[in-house]
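In structure tokens below, several structures.
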Structure 1
Amino acid sequence: MKNILKKLALLAIPVLLWLAFFIAFEPNNYFGLKASATSSQPVARVRAYQQEPGTNLILGDSRLAHFDMGLVDSLSGQSWQNLAFGGASLKETLDLADYLLDSGHDADTLLVEVSFYTLNAGYNTDRFATLEETLNNPLAYCFNLEYNVNALTVAMDTLRGTPDTIESGDWVAADYLADDGTVLPLHRKLYDYTATITPRCKSWALNDEQFNRLHTLAR
């Protein structure tokens with residue numbers, strides 16, 4: 001029996017080493033052992049809320065996800081928590097709102113963003129069930145491949161001395177030229193955008209189910 005226990009203990013060593021590595025470098029501060037998360041992933045933002053619930057919450061997609069929260073707090077005179085995340089559909093935003101309101105914590109204000117994209121019936125992604133499982137099950141988080149890759153990336157950046165930085169635009173003169181060589185007052189992509197969005201306008205339809213949920217939430 002003792003030999004079996006010793007062998008099991010030896011087998012557990014690599015697992016414990018991996019777990020220590022993962023906890024040290026996972027960027028979402030899932031376990032609340034760091035000062036703050038270095039990630040803006042939804043799991044990081046919701047875990048930050050769970051660890052220190054606020055009463056004024058921002059929900060939406062990338063249009064709100066990257067606000068300067070220090071400036072927001074300063075201008076509004078209140079403390080806000082930003083739980084918006086890139087690519088969030090209206091359904092995911094409202095699922096998150098229900099999750100927060102059902103958590104038992106008080107909420108004074110929910111700032112919920114809607115847009116041409118999130119109100120469109122053609123954009124109705126549904127990833128919240130997976131997020132909820134990750135939030136409620138630490139093992140699901142620890143064994144998730146994406147989060148392990150994130151931890152490995154952070155570890156490699158730390159060893160190289162190249163911490164993650166916010167991407168910024170690096171535009172050149174050619175980015176402000178039309179096809180005929182005319183200098184444009186705005187970036188070329190803003191003009192190309194109209195051609196991209198036109199087909200979507202033709203097939204656009206209101207997401208009635210989620211719009212009704214939003215109306216209920218507002219009431």
Structure 2
Amino acid sequence: MTASTQATAFKRSPLAMAVLGILHLEPMHPYAIQRRIKEWGKDKVVNVGQRAQLYKTITRLQEAGLVTVRETGRDQQYPERTVYEITDAGRTACLTWINEMISTPRNEFPEFPAALSFLMLLGPDAARAELERRAIALRANRTELEEGLAGAHQINLPRVTMLEDEYQLAVVTAELNWLETVLADLTTGTLTWSWQSLAQFQNRTTA
């Protein structure tokens with residue numbers, strides 16, 4: 001399989017895209033890549049918490065011809081010093097992925113909607129309790145995002161570097177607004193169910 005074919009067949013991921021994006025700017029070793037992603041706050045949208053997963057992703061990118069080893073060495077500050085750089089194929093793949101990920105909505109099957117589809121199993125009271133816990137967490141998340149954006153504005157960071165935070169704030173705000181209407185309906189009894197009503201519905205759909 002040629003490098004071009006491997007690059008085309010590579011299954012992209014947010015982490016792989018982030019690694020290529022970082023290396024697009026300058027060659028770097030894995031520890032520094034992880035640190036840079038965290039310093040830039042991109043770990044809010046890219047899961048870079050596990051170093052082993054980062055190494056695995058870089059290995060796959062190297063096998064696909066999207067990155068290559070620039071140099072190896074050691075110093076006292078870092079545990080390893082294999083410095084990687086992006087290839088021409090990697091630059092093309094990175095920009096292609098960004099174009100596709102931005103332009104084309106994708107059903108990513110997140111956990112929350114999946115759990116909502118079986119919320120009836122909890123019963124109205126338990127469902128309201130768990131949704132209230134989620135609302136508390138979302139409010140804290142919204143406050144954190146608002147404070148982060150305010151801090152970025154104070155130091156005059158370019159807006160384009162904070163768009164993912166703006167998006168997350170918009171999503172969290174929209175979810176919280178929706179969640180509060182559901183909680184209100186659960187509180188008033190406008191939204192309710194019972195095993196009997198669910199069984200009657202099931203009988204109608206299977207008749």
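A value of -16000 was computed for helix-only ellipticity at 222 nm (-39500 (n - 2.57) for each DSSP H run of 4 or more, over all residues; to 500); which of 1, 2 is the source structure?
Of the options listed, only 1 reproduces it.
Compute FRET efficiency 1/(1 + (r/R0)^6) of positions 86 and 182 (r between Cβ atoms, R0 = 41 Å, to 0.05) for each of 1, 2 and report the one that scores greatest.
Max of FRET efficiency 1/(1 + (r/R0)^6) of positions 86 and 182 (r between Cβ atoms, R0 = 41 Å, to 0.05): 1.
Who wins on FRET efficiency 1/(1 + (r/R0)^6) of positions 22 and 142 (r between Cβ atoms, R0 = 30 Å, to 0.05) among 1, 2, i.e. which is largest?
1
Looking just at distance in nm of label points 7 Å out along Cα→Cβ at positions 134 and 158, which of the labels 1, 2 belongs to the structure with the highest value?
Once distance in nm of label points 7 Å out along Cα→Cβ at positions 134 and 158 is tallied for 1, 2, the winner is 2.
From 1, 2, which structure was distance in nm of label points 7 Å out along Cα→Cβ at positions 102 and 118 = 2.0 calculated on?
1
Readers should treat all values here as calculations from the given coordinates under stated rules, not as data from a laboratory. These numbers were taken from a predicted model, which means no experiment stands behind them. Cβ atoms are built from the backbone, for glycine too; each structure is taken alone.
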